[in-house]
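Below, each structure is written out as structure tokens.
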Structure I
Amino acid sequence: MKNKALHEYIDRHKSKDVVIVTAGPSLNSLDKTKLRNFCEGKFIIAVKQAIHLLDSCDLHVINDDNFELYKYDRFRSPPKVVYAFSGSLYKRIPKGVYDFRYEIPRSVSSLEMSLSSMKNFEEFTDLFSSNKRPLGPGIMYELCIFFPLYFSSKTLHLFGWDIGLLDDDKISRFYQKSGFVSKLNGFVFSKSINLYNNVYIHIENVIRYILFLMKFKIRINVPGITKGEAKFIADSTEGLFDFYKEHNIEVTVYSKTSLLSKRFRRDDL
């Protein structure tokens, strides 16, 4: 068992309800105090920058994209950090910033072979015998949706998993602001998605990485944009609902704008 220690860590908390907080813009509509209070006594999985909104966290799940250096000294008990490595030749993060490492082999890194396309959720339920994962696309599909299977409570609460907008190829996050760089990104993308993905974003990431090495507080590895990605993932969540139903997992979604299947239960804090 490659991630035996992670299995043992989760097993110690398996009676708790699971909360996953990821970084969709609907987090801006939440009362942050209510969110933190709601998380008390539950097993908290934070996805990347969503951890900034929490005062407790059990698992922090990160990948190459939009990476930043996180500080955990404000937590009474620091979270275990789970890293999903994309296998990209262009993306690097510092060594030693994670406790557990998974890998998405380059051989499966195509939309045609992704979990959203194949919808073969049952094939990837084992998180601990191998560190190989499918392409999602997105860290929720690659790792996070499978953690609740290992909890006896069979209860999952989802915050911030908005997926995107059907009429917009850009995937927004709660922390993004409309500044010069954002407007420039939008302008280049509107002119040519190929120019944006194959030239512009690589130049931006080189500049970001240099600033990162100079100790500037900055995110690195800004991802490219896949046309129609939000709809592609959203359509597959009908299969995700059936997957969770088969495993008797009760899911509640706390987002009025989430593209997750309408069959998932919605609620407010």
Structure II
Amino acid sequence: MSDLVSAILLGLIEGITEFLPVSSTGHLLIAEHWLGARSELFNIAIQAGAILAVVAIYRRRLWDLLLGFLGRRAPASHDPAGIALGPAQARSYALKLLLSFAVTAVGGLLVKKLGWELPDSVRPVAWALIIGAAWMVVAEQLAAKRAAREGERTAVSWITAILVGIAQVVAGVFPGTSRSAATIFVALLAGTTSRAAATEFAFLVGIPTMFAATGYELLKLAKNGGIGHEDWSALAVAFAVSTITAFVAVKWLLRYIQSHRFTAFAVYRLLLGAALLLWLPAAA
């Protein structure tokens, strides 16, 4: 298989899985087991391509949040999930996004200092997929019971913002966990009972997180003189494929969660994880 075809396939996998609660990092590790390993910059850069799709979808919402953060008056807005924010709410929401990102940044740098690296084998990913599937089912049941008691709540609290930041770090440490799944369900359990609101916050906080991670890797490569060794043409193609695919996937998911639970994704994770454990050789 040519290097370009491999890059396109990895871009497709990333774009489809980045925002679905099935773990994009886990799927990339599985794919690289057959398609060949890629640099950490490649994997993070195509994740940033998927994040760019969210920027495009939420561009009006992001503009209103920026105006709110700067203290400028902006009209009440509606995002793609149909959740309205007034000017004062927009400022508070923007600050909570920054807090969540700050928690993730501090935690991520600490993990890097400790020398953590992604696993080379698929087996830990398979177990993370299975455990994550069970966590999703339990978490959604608990969140549904809370929603039945308290009604639909779209507000994101300061505690929720902190917990979402921590969830992003945990998801990064354990590939197969899924950043979107971890952050969405932490938000649901922490009191944001609306699936649409929890999903939106998880998506938006991923924007600065992944762009910062890409920038960090670029600076590290530049410092170590490794930028010249990257296959930039393959990375650019994978980046574009990931962006386009993620745009379609996010649009679909925002419609899907309006009338469906996340159970189907939990079933998929369980089946994939079990298949990997059964079919992969013991050393994989």
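When mean count of other Cβ atoms within 10 Å over residues 55-62 is calculated for each of the structures I, II, the largest result comes from I.
Ranked by distance in nm of label points 7 Å out along Cα→Cβ at positions 71 and 95, structures I, II are led by I, which has the greatest value.
With distance in nm of label points 7 Å out along Cα→Cβ at positions 143 and 175 computed over the structures I, II, the top value is the one for II, the highest of the group. Figure out for me which of the structures I, II the number 30, 18, 11 belongs to, where semi-axes √(5λ) of the Cα gyration tensor in Å, for residues 103-190 alone was derived from the coordinates. Working through the options, I get structure I. Between structures I, II, the greatest calculated value of Rg/Rh (Cα atoms, Kirkwood Rh), for residues 127-166 alone is seen in II. The greatest value of mean count of other Cβ atoms within 10 Å over residues 151-158 among structures I, II is that of I. Taking relative contact order in percent (Cα under 8 Å, 6 or more apart) as the criterion, the highest value among I, II goes to II. A value of 1.6 for distance in nm of label points 7 Å out along Cα→Cβ at positions 47 and 215, calculated from one of I, II, originates in structure II. Here helix-only ellipticity at 222 nm (-39500 (n - 2.57) for each DSSP H run of 4 or more, over all residues; to 500) was calculated and came to -7000; which of the structures I, II was it taken from? Here the read-out was taken from I. In this comparison of I, II, the computed figure 0.45 for FRET efficiency 1/(1 + (r/R0)^6) of positions 23 and 63 (r between Cβ atoms, R0 = 30 Å, to 0.05) is attributed to II.
Values quoted throughout were computed directly from the atomic coordinates according to the rules given, and no laboratory measurement underlies them. Here the structure is a predicted model, which is why all the values come from computation and not from measurement. Cβ atoms are built from the backbone, for glycine too; each structure is taken alone.
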